[in-house]
Structure formats: structure tokens, C-alpha cells
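FYI, it's all coordinate maths here, none of it is from the lab. Note that the structure is predicted; figures quoted are calculated from it, not measured. Cβ atoms are built from the backbone, for glycine too; each structure is taken alone.
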Structure P
Amino acid sequence: MPSPLHEQLLELLRTKPALAAELLCRATGLGLEPGTVAAARTGSQSFAQLRPPEYHADLVVELGWPCTELAIVVEVQLAADDDKHRSWPQYVATLWGRLRCPVWLLVVAVDAGVAAWCAQAIEMGGMRLRPVVVGPEDIPSITDAHIAREAPELAVLSALAHAPEPAGFTICKVAAEAVLSQRLPERYTCIDLMLSRLPAAARRALEDWMSATHEYQSELFRRLVDQGRAEGEAKGKAEAILAVLAARGITVPEPLAAKVRACRDPAELDRLLRRAVLVGAAEELRA
């Protein structure tokens, strides 16, 4: 089953197909007309044959209108997988035959080691397919808030790729500001994934920053959180955590609620209180 990170990276590219074209141009130096890039749209991801097996790419982006002038098969790769060396050529050949236009294979990998594996040429007995790979070194480190707001999807991609680096906190902070200000779909999932990729100290710093800014702008949230902190006791903080989740419409299973109420660690309760305004589901609270 695809991981949350895989699905979120894919969702960024699906939401903004032109981002795939921009990454391809950045990695290859390919020159595309602005109008061609602006017309980017998702295409069929199925590569069915007359007989099984049937292959499905992560994403297909078609450029040009009304006729497709160039197509991109987009794959998000989080680990080495030798089966891809058999399916990737199938994707490219089938799409080339279907659309009768140039087809590029673009692989996005946020881990440097995986990116190096993806960049290997695929030998097919007289023919060779070399994927265009966008790894961490090809993804810009966006630390400028204005640039992040102009391209929030790219900012999130930057954060996921560079979070473990020394500048990771700053990169994730401007990305979080961008997705919140632009109300990017799945913005809280994006932030949660950024937090998961940061080193522990940077993760706590970003959670603290968010606690003091965006996520407590709701008067209700501020009141609930302030009430829990003011009581200063484990019971009060635990109830504040559950109240914030309830106010956000998130149902908390009773076994999880019981664990929260039983917690007596002030630091852990403070962490859960910060998490309560970020998570999309109660099960993510203790991540």
C-alpha cells in the first residue's frame, strides 16, 4: 500500500500538473513555451494491454492544446524497486504509441540514495531508457516566504526533500506559512508530513511556532488551549486536547481518549496539545 508521503507527493503533482513540466525543464534544460506549460493536464494513468498484466503509472501529464505536444509519465519513488525497471519502459512505450508525441519519464525521489538508484539507465537489449530523476539536489531549497506563497506546492516539495538538512526548519516554516495562507488542499496533512521528516529539535521548534501563530487563530481553539494551560494539571490539559479535537469535528475513539486522560507527563501533554490542531484524524495524535 502506498505510504502517506508517496500519496502526498503525488497529490501535489496531481493538483498542479504544470509542476511536473517545471521539474522536467529544471532537470533537463528542456525549453517549453509558457502556454504549453499552462495547458498541462492529467491524462489516463492506465497502460492496458490486450492480455494481462495491466500497468498503472502514478501520474500522466499531457502538455499542449488542443493536441498533446508532449507527455510526462510521473513516478514518485521512495525506495529502490527492481520491478520498476520492467514497468517504466512499458509506460513510456505505450503512451508514445497512444499519443504519438514525445514522452518523458520523470521520477521524483526525496531521498538522495533512492534518486541515485532511479537514475540508472534501463538496458533493454539494444535500447536504453534513462529516467529523468528529480532528487533533493534538483529541488530548490525555498527559504523566501514570498516565493513559497507564489508556489506553495513547490514549497512543500522543497520541505519534504530538505527537512533533514540544517536549514530544514526554515524551509518547513515558510512552506507551512504558504500552505496555510493559500489554503492548499490537504494542508494539514502536508504540515504533518513535514514535521515527521524534521529532526526532533527542529520538529519541536516548528510545533511551538505553529502553536503561537496560525493554528490558534480561532477564538474557540485559543480559549480551549488557554484553559488547559491555565489549569496546569494533567487532567485539564488532557481535556483541552480532547476538546480541541472535538471542536475540529474529529471523533476520538474511547481507548485513545482514555490513554490521553491517563497521561501524566506535562511535556507529552503539551506536545499532544500542539498536535491536536494539526492532525487530520485522531489516530495521528500520538505519532
Structure Q
Amino acid sequence: MILRTLAIGEILWDLLPTGPQMGGAPANFAHHARALGARAGVVTRVGSDPLGRDIQRRLEELRLPLELVQVDDSAPTGTVSVELSGEGIPNYTIHERVAWDHLEPTGPALEAARGADAICFGTLAQRAEPSRGTIQHLLRQSPPAALRIFDINLRQHFYSPSVIEQSLRLANVLKLNETELPVLAAMFDLKGDLETQAAALAGMFDLAVVALTLGPQGSLLYQGGRWSRCGTRPVQVRDTVGAGDAFTAALAVGLLQKLDLDEINLAANEVARHVCSCVGATPPLPESVRAIFARPSIQ
């Protein structure tokens, strides 16, 4: 059985003091979904510049299909400037008017969306048109039974209540973290504790699954009135970048394989835990982690 996953949105270079590092939640999701046995792709857009060509080479190394990567002759490849304060705290500036703000519903993108078993998307790439319209159009082209995973990923000021509500109505799975849930709670006037708020979102937007990550406290999954609670084992954290995207990829593959909710929760935590123990967002996953999933064949 082939599981077909797709991520749509931003791809960029984080311009770190130590040098550039490829980033963007969609590419991280696609990499980890593929590592867990799914066929994976990412619909994104880069500039026709050296940074764009470097991204294409990097995606090729990750064995992700290049036909879904659009090339823009006018806008540059996306970048994020990272500056460290005197205390070593990073400050990020996500630059605007870049290639991934101009996603188009190309033939390959439409074909991938129509054949997807799971599509993952967020808010950042919907900050401007035409990308917002393209992402929402591609979601509407997905099969009725597909998982449409809204991994909300709130960044800086690049989201709005209207985009969040539109996305929730297009999604059937929501993934968010402990800092993002209060934003939605205020936006939709949700009361009660974390579990009450997450269940209320599921009812309000007809979501099949809500996944709430809690950092060192693990995660909560909600599905059809059932809760799964999972703590996380201690780990020497080297880098948390990409851990949430790895969790989402494991969630998607587990749901597609119809694993038990507790199994999915445990496996997703183990994948995220491993990423936290490594430097970089896309480290290879050890066999002990990949073996949690009954791997389908990749063709």
C-alpha cells in the first residue's frame, strides 16, 4: 500500500550566524513523512537564483520530487534573517515578497493534490495572494477522504482570524502547540482547560482529530470523543527546530495506517524526541524509530 503525502507552502533559508540552513515546515514534513514510509512531495516556489538552485539540490538529496518545485523569474528565494541578542536569544525576520508568496496551481501541483492521501498546510504561506488562493484551491481539489492537516505554525504577524477560520473549515485535522491554543481560544472565545478548548475546536469546525503538543510535557490527541495522553522521555536537547514538523509527519502516517491513537501518540513523540536530540530539522531517523510504523513500499 502506497501512502501519498503532500505538503504545501514556504521553503527558505535561515540566515544563521553560523551560516545558511534550509528551513520551512513543508519540506521538514515531507522529509519525515518519506522517512516513515510514505511517498512525499512539497509544493513550493523558489527564485531563479543561487539560493533557489541550492534548495533544489538539497531537496534532491532528500529524495523529494523536484517537479513540484516552482521557479520564479522575478521574486527571490525566501530567506529569514536571524540575529542574536546580547543574551544569545535569536530574533527572526521573515522577509516578504519572495518566491513562495507566488505559488500557482500548476498542473503537477493539481495532480499531486488530487492524488494525495494527506495534505499538510499552515498559515505562513497564506500571508499573501496568490499563494493563499492557490493553497486553498489545492486543498479543495484533494479527495474527500484525504487528511487535510492544518499545522497552524503561527509566525510573527503573518496570520489573521479570517485565514485561520478559512483554514479550519478546509481542514479535518488540526495540529497546534501550547502557545498557539491560547491564541485560538481568544479568537473563538473558548473557555475551560486545554482539553475542553481542543474538544470545542473539534466540534466547532468538524475536525476528526486535534493534536496538541506540549513541549517537554508530551502531547494530547483527541479523536471522536477519545483522548490520548502521552508524556515524553527525557532527552538531551540539541536543537528543537523541526521537531513539531516531525511530529506532524508521524501523526499523518499513523492516521493513514489506522494505528491506535495511543500508538500514534507514542510514535510521534519518539520521532520528535529524536529530532530534538540532533542538530538540524531533517536528521536521519534511526531504524528503532522507523520500525514503529508498518512501512508501506515506496514506488
*asked:* With Cα Rg over 2.2 N^0.38 Å as the yardstick, tell me which of P, Q scores highest.
replied: P
*Compare relative contact order in percent (Cα under 8 Å, 6 or more apart) across structures P, Q and report the one with the greatest value.*
Q
*Once distance in nm of label points 7 Å out along Cα→Cβ at positions 120 and 144 is calculated for every structure in P, Q, which label goes with the largest value?*
P
*distance in nm of label points 7 Å out along Cα→Cβ at positions 64 and 240 - structure with the largest value, from P, Q*: P
_Given -16000 as the derived value for helix-only ellipticity at 222 nm (-39500 (n - 2.57) for each DSSP H run of 4 or more, over all residues; to 500), which of the supplied structures P, Q does it correspond to?_
P
